[in-house]
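Heads up, there are several structures right after this.
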Structure P
Amino acid sequence: MNIENETLKKKLISKNRMAENIFSKIFFLSALISIMSLIVIIVFVFAKGVPAILEIGLMDFVFGKLWRPSSNDFGILPMILGSIYATIGALLIGVPIGILTAVYISEIATKKIRRIIIPMVELLAGIPSVIYGFFGLIVIIPLIDKGFDNGGNSLLAAMIILGIMILPTIINISDASLRAVPKEYRENSLALGASKIQTIFGVVLPAAKSGVLTAVVLGLGRAIGETMAVILVAGNSPQIPNSIFDRFRSMTANIAIEMGYAFGLHQEALFATGVVLFVFIIILNLGLNLFIRKVGD
């Protein structure tokens, strides 16, 4: 009987090891496919875009102020600055609202209110970007035009729409980070005589700062990479915006608008715009991640 049990155990162990080996290979293959997909995309974009940068000239391409394909003028500085301005404005709008909403959900709201707010935030995350663009086109732009008589399509409209679009990312990740803070931190702070608000802003938020900053970084990536909503509200003029009421064009919008009919050097210049955007996002993410690590330490 014991011999049969031992034999059965060995068979089970052998089957388990075989299953583990199979699943580990499947997991490795999945990771490999993800990495290879990224490498293929990078190689394709750089192969199509770098020749245009070399032909136009890096400085002329990146710092040129005139985008006029008909006369072979390919300067993307207006699009770079437009993307940066719109992203900064979106962060100024979305970050305070998103973090305060996460604080309310995590630290103040009752369970009943959480059950109402959290599904709404998740629904906000699931709305297609084109719907945000339509909302901006129908609601935000007329309001801006009525208040400032500038036609409505502007950097300000893009800032507002992008600020709304990054809210779900910031709220969800910040809420999770705040909930991960041990209860002992709150209890000890309250026991020392601090008020609930003092505990939230003096203890809980600093303890969750790495997660909150990560939420901001992801929100930044969402804002700078958005295309459709920006196309609908920005006005799409390839010029440097001198105020928040001026029309502008982002790098992503420039690619989406003109890729359908571009050819030759024009098409390659659009791929080159993607190269610049890709490098810009990598540098930005690396810098922010290093900053988060230093702050976390």
Structure Q
Amino acid sequence: MELRHLRYFVALAEELHFGRAAARLGISQPPLSQQIKSLEDILGVRLLNRTNRRVELTQAGLFFLAEARATLARAERAISVATRAQRGELGELRIGMFPSAPLLARIGDAILTFRRNFPDVQLVLNEIESQQQTQGLLEGREQIAIVRSAAAPVLPPELHATELIREPFRVVMRSDHRLAKRRKILIGELARESFVFYGDRMGRTLPHQVLVLCRSAGFEPRIDQLANGNATITGLVAAGLGVAVVPEAMCQLRYNSVVSRPLETANATTSIWLLRVSRDDSPLVGAFCKLVMKRRSDLKLAGGG
């Protein structure tokens, strides 16, 4: 028994007329009669009573009609699911990212637009320190990674990196700090300040970059307090425990008593990179990469916002 047997039977059962059913199916009447007879022979059941004047469903035909409709509906759904999966409209997308990544406008907008464009895709966002994400990609735990790195990451040949953003560093301090009225701050002006610094659980990328900036100005930062969360760093600054040098996106975590100022020094930026497996041609991976690499204005238009 094939699906065409079911389609022919359902059309005839709904029309109860061979001529109308054949016209609806776009075939002539003799092939329709042959297919219905073939179906009955396969089943060993009489589905229709035929006379010269009318066609009627038997009791078996009535029950079979309900199942035939359900089977055809399931077949159509299977075709739809396969087609949508091929287009990247179904499935799961796993993205690893550092904790403050969603605060970056381009990344946050890309996530929002992806969710709007692909509502039936399960988007799994995992907070992972940048230097752990390469292994996650290689082992298949992640499909995309968003990492911080001062320069292009050194990667195995299986992975590909694209630079997305160069994010400037800013100095975070209390609003009553002696430097708070300055428009920009030189890194050397922080030589005698107490620092709220990155704890071990915040990875190695940012603390290394800040240490390099301080050392380039001839001093080691005086670290009075460690913090293991973005909000904790800002909160400790608000509590008067020191200043902090943070990426610009982290300044969105606002306290009334805290201000931020641009850091005026060479190389005072941290780069954001998109990593993916080079051979991964998944439509979902391609769709997200396309969104996150768009300009922000284009991305809002694509999302309808």
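Kindly point out which one of P, Q the value 1.32 was derived from, the read-out being Rg/Rh (Cα atoms, Kirkwood Rh). Before the final figure, lay out the partial values.
Values: P: 1.11; Q: 1.32.
Considering all the candidates, the number was obtained from Q.
Assign the value 1.6, calculated as distance in nm of label points 7 Å out along Cα→Cβ at positions 62 and 278, to the correct structure from P, Q. Don't jump to the answer; show the numbers that get you there.
Working: P: 1.6; Q: 6.7.
It must be structure P, since only it matches.
Starting from the value 52, 33, 24: which structure in P, Q was Cα extents along the principal axes in Å, for residues 102-229 alone calculated from?
Values: P: 56, 29, 28; Q: 52, 33, 24.
Source structure for this number: Q.
Say we calculate mean count of other Cβ atoms within 10 Å over residues 134-141 for every structure; which of P, Q gives the highest result? Walk me through the numbers on the way to the answer.
Working: P: 18.2; Q: 15.1.
Checked P, Q; max of mean count of other Cβ atoms within 10 Å over residues 134-141 sits with P.
For distance in nm of label points 7 Å out along Cα→Cβ at positions 54 and 158, the calculated result is 7.0, so let me know which of P, Q that is.
Numbers: P: 3.1; Q: 7.0.
This value belongs to structure Q.
Using the calculated result 22 for relative contact order in percent (Cα under 8 Å, 6 or more apart), pick out the matching structure from P, Q.
On the way: P: 26; Q: 22.
The read-out comes from structure Q.
By the measure mean count of other Cβ atoms within 10 Å over residues 14-21, tell me the structure among P, Q with the highest figure. It would help to have the intermediate numbers written out before the result.
On the way: P: 10.0; Q: 15.1.
Across P, Q, mean count of other Cβ atoms within 10 Å over residues 14-21 peaks for Q.
Of the structures labelled P, Q, one was used to calculate helix-only ellipticity at 222 nm (-39500 (n - 2.57) for each DSSP H run of 4 or more, over all residues; to 500), giving -12500. Name it. Spell out each step's value before the answer.
Details: P: -24500; Q: -12500.
The read-out comes from structure Q.
A value of 1.6 was computed for distance in nm of label points 7 Å out along Cα→Cβ at positions 22 and 38; which of P, Q is the source structure? Present the calculation step by step, with values, prior to reporting the outcome.
Details: P: 3.0; Q: 1.6.
Source structure: Q.
Where does the value 12.1 come from, among P, Q, when mean projected area of the Cα convex hull in nm², for residues 30-141 alone is the thing being computed? Intermediate results must be reported in sequence, preceding the final value.
Working: P: 12.1; Q: 12.5.
Clearly, the read-out refers to P.
Assign the value 4.4, calculated as distance in nm of label points 7 Å out along Cα→Cβ at positions 110 and 150, to the correct structure from P, Q.
Numbers: P: 4.4; Q: 2.4.
It was calculated from structure P.
Each value in this text was obtained by applying a stated rule to the coordinates, not by laboratory testing. From a predicted model like this one, the values you see are computed outputs, not experimental measurements. Cβ atoms are built from the backbone, for glycine too; each structure is taken alone.
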